[in-house]
1. When mean count of other Cβ atoms within 10 Å over residues 90-97 is computed for each of P, Q, which one produces 12.8?
2. Who wins on mean count of other Cβ atoms within 10 Å over residues 42-49 among P, Q, i.e. which is largest?
3. Given that helix-only ellipticity at 222 nm (-39500 (n - 2.57) for each DSSP H run of 4 or more, over all residues; to 500), derived from a single structure, equals -22000, which label among P, Q identifies that structure?
4. One of P, Q was used to compute relative contact order in percent (Cα under 8 Å, 6 or more apart), and the result was 29. Which label is that?
5. One of P, Q was used to compute Kirkwood radius over Cα pairs in Å, and the result was 21.4. Which label is that?
6. Where is percent of Cα pairs over 19 Å apart, for residues 74-169 alone largest, in which of P, Q?
7. Going by distance in nm of label points 7 Å out along Cα→Cβ at positions 82 and 114, which of structures P, Q comes out largest?
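Please treat every number below as a calculation from the coordinates, not as lab data. Computed from a predicted model, the values in this text were never measured in an experiment. Cβ atoms are built from the backbone, for glycine too; each structure is taken alone.
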Structure P
């Protein structure tokens, strides 16, 4: 019985960790090119789990909870572990090499976009919800395309307290799609047991 609740406790622990890191201050955890170059390598990972402010944090926590419910039965706990660990590292690597002018970054939105695309691809590859998965994937790609054409939303930036880095969404989606294709290629899409991440 306790084992069945482990994923839920893990999710709750992650949310608590993000609030604790936020309370400790962005200066210690944000993705910062100068500090990373000086040897503070943890920022490669932690920058994705701190936010500009409480609004920014709350909207991303809400997004995470929605995704765990939306892709329940598609993205299993082991998939989520991979996504929440690997996506920050993959996105940060792309920041470092592909966006040399980027100095600082915070926020989970790139990871969320990666998880969304990954879940949509796995759903589309299944038998029972294929069309739903294709629809979700199409909507996600349309959103990314619209952002690529129109650029960042000034209103969103004002609301969360800073500019939105659209490249994080695009890079996250690419990374998440790559992980989903890897899982499909090697048959890693089924959980050993049907464990739910949220009630």
Structure Q
């Protein structure tokens, strides 16, 4: 994905020729996204009950930008494109790398996997299969269709009946669950 992005921005941003992905030493992270995630998780745990999905969205929106999958954040099928265009075995072991360096030179994209932080000692080669070109990598959009197993739907329905009574579907705050249960025709009535 980063290879394709680096190739696509070559005209708009010709001075961007390299991406370095640095994997930090395992341990406690103080980078802002991790701190925000921890704070949000703490706020969620303080609540005894969260009934409406909008409550989650409101809590997260206080400190982050919300992107709704399928609406303003499309999911692309990178897995199929990777299988069709990239080699199955790379010239380096990803799990041992401290840095992955993706460089663009003209229309060629090459990747280096470095096992140390400071020195550049590994070879840089293309990850594309023979005869494949990065310009031909165009992932299709995956349609988002929620698939909830019938057993899970029955469990949710039973829990709603236990906690809110048999007339739970009349409560306006449970409209989210009512819509999910009505839209899934696989649900067997009990």
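1. Q
2. P
3. Source structure: P.
4. Considering all the candidates, the number was obtained from P.
5. Q
6. Q
7. Q
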